[in-house]
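The structures considered in this document are given below.
Every number in this text was worked out from the coordinates using simple rules, so none of it is lab data. This is a predicted model, so every value here is computed, not measured. Cβ atoms are built from the backbone, for glycine too; each structure is taken alone.
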Structure 1
Amino acid sequence: MSMDRDSGILELTRELPAPPERVFRALTDPSELARWWTGVGGVSTARFDLQPGGAYRLVFRMEKGETCAVHGVVREVDPPRRLVMTWFSPEYPDQETLLSFELEPRAGGTLLKLRHTGLVEPGSCEAHEQGWIQALALLLPWLAALGPMFFAGARGVKET
């Protein structure tokens, strides 16, 4: 993990126990997002138009039952290797940030590199760091729980 508060840059890496195709789908498929990004602060609904210029919207559950939404536009998409999108958060409505995911195949899984830039408002870098750490902490065990048999079988078989 690295964070440059002065420049508003946050970088996180995680080893994930799933192939890049599976990780990419977990990050971009609305039904997948709602299945692993759960609980308070989790995704309740999601919409993704997964093409350059396409819009996305993620609605999150908050502590007292209220919701908040982040949204943006997909800038680059190269499944299952790369996703770049703008990120507008209701806490910082005038701050357009840029979020990218790089997925590299590794033996036994994927190296995920998250880079979130433009986090220049006071406290924004730290708040987003905590949010991404929590989100990735939910993603890792969810992928691990699916197990190697799921991934081996998924290569030539459509999921039901």
Structure 2
Amino acid sequence: MKKALHILFVIVLVSCNNNSVHQRKEYYSTGQLKETVNIDANNQKQDTLIIYYKDGKINHKQVYHNDTLNGPFLTYYKDGTLWVTTNYKNGVKDGLTQTFYKNQKLKTSGTYVNGLSQDTFFAYYQNQKIETKEVFSNNQSVYKITYDSLGNPQTEYKP
């Protein structure tokens, strides 16, 4: 009986190891870390993938589930400040996407639903005045207006 339990324990241990997740690291030719990601037994990305610039600062952070983008996707400037934030669901953009100037002021903002542009997208000048306002419905632009850097309307488009 003891021997049977021992064999069962070994079988369970081996099967657990086959389903485990391991961290994979890639390096630049200089030896500097280039990328880290968790890989499951089927060689699929799981959890957070991090890509680094050659100086060691983070370039991208991406969340995966079963080798598919599924969660936040963040991109950083070389100085380490946030550049782009978006969200993925089942491999397509889904939710708020924003880009930022290096001083962290908002540059663009818009929402995606199942990979399609939806609602109102804005682009901003450095002074945070609206540069462009564009309204989407089912990924089609239905209205667009541009402004100069002082906030005065310049062009308007209605299809």
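From 1, 2, which structure was Rg/Rh (Cα atoms, Kirkwood Rh), for residues 49-104 alone = 1.04 calculated on? Going label by label, the one that fits is 1. With distance in nm of label points 7 Å out along Cα→Cβ at positions 65 and 97 derived from the coordinates and found to be 2.9, which of 1, 2 does the value describe? The value was obtained from structure 1. Looking across 1, 2, the calculation of relative contact order in percent (Cα under 8 Å, 6 or more apart) that yields 26 traces back to 1.
Looking across 1, 2, the calculation of helix-only ellipticity at 222 nm (-39500 (n - 2.57) for each DSSP H run of 4 or more, over all residues; to 500) that yields -3500 traces back to 2.
When distance in nm of label points 7 Å out along Cα→Cβ at positions 25 and 113 is computed for each of 1, 2, which one produces 4.4? Attributed to the structure labelled 2. One of 1, 2 was used to compute Rg/Rh (Cα atoms, Kirkwood Rh), and the result was 1.20. Which label is that? This value belongs to structure 2. A value of 1.00 for FRET efficiency 1/(1 + (r/R0)^6) of positions 41 and 137 (r between Cβ atoms, R0 = 30 Å, to 0.05), calculated from one of 1, 2, originates in structure 1.
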